[in-house]
Structure 1
Amino acid sequence: MSTLDFRRASRVADAVAWLREEPDAKLLAGGQTLLAAMRLRLAAPSLLIDLQALPELQGLREDGAQLWVGAMCTHASIAASPLVRQRLPGLARLAAGIADQQVRNRGTLGGSIANADPAACWPAGVLALGATVVTDRRSLSADDFFQGMFSTALEPDEVLLGLRFPMAPRLHYLKFEQPASRFALTGVAVARAADGVRVAITGLGHGVCRWTEAEAALSARFDPAVLGALTLSPERAGTDLHASAAYRAHLAGVLTRRAVLQHLTSTP
């Protein structure tokens, strides 16, 4: 029976070095996904590297025209932050709707997007806002970061430090929940800025993606009516015991129209 080692990193360089030494090592953020996978014997790391003592991964601050959110910021801290609620309220609302209070108190932004669960909420908001993902060695656009179901551009020895969000766009995120888990059966984030509209969809089954046809239509005229003739192809979705691909694709259209309507009827 294999043994499990545990180490708490005091420097990012330590975490990187340990990842290189132990190919089966895993980074531990909030543990809401990893520990559950370990309990089910779906993951068996040889080493857990705890990130909670790293100051580089903490913090939430305004940085010029951008909002910096450290990778170890919890969903609850983002939802409650006066700065986020004032400068990017759609992001605070998204965080407040994730799972339940216990999960929000432990789960982290960085852990969520690094895991890239195809039904998670954060990837939709990050992609719709066109955020920049910052690691210990580079910066990546959200479009380049997410690469499919449970797949990102992170290298095996790369540590995610945080994200930079542009504060100009307005964001509305809506999801149709799977009742037991509160994951998105389908979720849609619509971000509107001076240079156009971005629409990101989660819950389709293949990883977060953009709906470029809807973006083009809404950038030309921001009105839910322009989406009437558009349908998302069921080929972009998957079928499982919770919903068919056709149902998920239909929900994407419904939620996009509702998100646009919220943009038009709510205060900034």
Structure 2
Amino acid sequence: MRESTIRPATTVLLLRPTVLPATPLEVFMVVRNHQIDSFSGALVFPGGKLESADAAPMLRERCSNAAAIGDEELVFRIAGIREAFEECGVLLARHRDEAELLSAAQLAPITARWQARLNSNEAGIAELVEAEDLLLAVDCLVPFAHWITPDFVPKRFDTKFYAAVAPVDQLALHDGSESVDSLWITPQQALAEAQAGLHTLVFATEQNLHLLSQAGNVEQALEAARNRRIVAVQPWLEEIDGVRHLRIPADAGYARTSMPR
């Protein structure tokens, strides 16, 4: 029996600049564990479903520059920050009265105390920020895309994608549980390696890599996202010339609107 519930989820595209003119930006991606039932074995951006603890009312006071962000949107951003920390050890947070995000040296003891506890659901993000007196850098997350799993898929998600510049010296690594490998990669290389059969990409990931590949550098990618009209994209199946295609709306902002399936 297929699940009818659509679960809210969030995904974070962590970006960093490169020194090579031909490949001006890289994005952090992880390989999903083959033992899990969502996108097993696929190369994806870090992320996951929202948890009830992400909506703790006290968290608004623990978010930087959140006054103009609505409650529902704020929960998605908080979940994105939590998922990035759980899945790859990057924490988009800062100490109160500090503009810079946590350094690697500041983060190391926090990771030792909290990452495993959050991954095992022994603690929530609210407990972490209260105990460590941190502010979550929700202002660093730029809305990038919004995808809804097709209605013919058993497990469905309503996923908001965000882009953010990765903290300079925080080390991103896969957690060894939900993800079993990780890499910094240019969008162009990720697409080329998937075409060569080295990686598996789900349709939404592939489409957003294409979108990201249009940027000349990290700042251009973020500026394009800020200026883009975010459309909720829910693919559907359609037969074209006897071949089933996965289709998305023409006004969704993607160059490719159809893929044989």
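No value in this document is a laboratory result; all are computed from the given coordinates. As the structure is a computational prediction, the values presented were derived from the model and not from experiment. Cβ atoms are built from the backbone, for glycine too; each structure is taken alone.
Taking 15 as the value of relative contact order in percent (Cα under 8 Å, 6 or more apart) derived from one of the structures shown (1, 2), identify that structure.
Only one of 1, 2 returns 15 for relative contact order in percent (Cα under 8 Å, 6 or more apart), namely 1.
Given a computed value of 3.3 for distance in nm of label points 7 Å out along Cα→Cβ at positions 80 and 232, which structure among 1, 2 does it belong to? All intermediate terms of the calculation are to be shown ahead of the outcome.
Details: 1: 3.3; 2: 1.7.
Label of the originating structure: 1.
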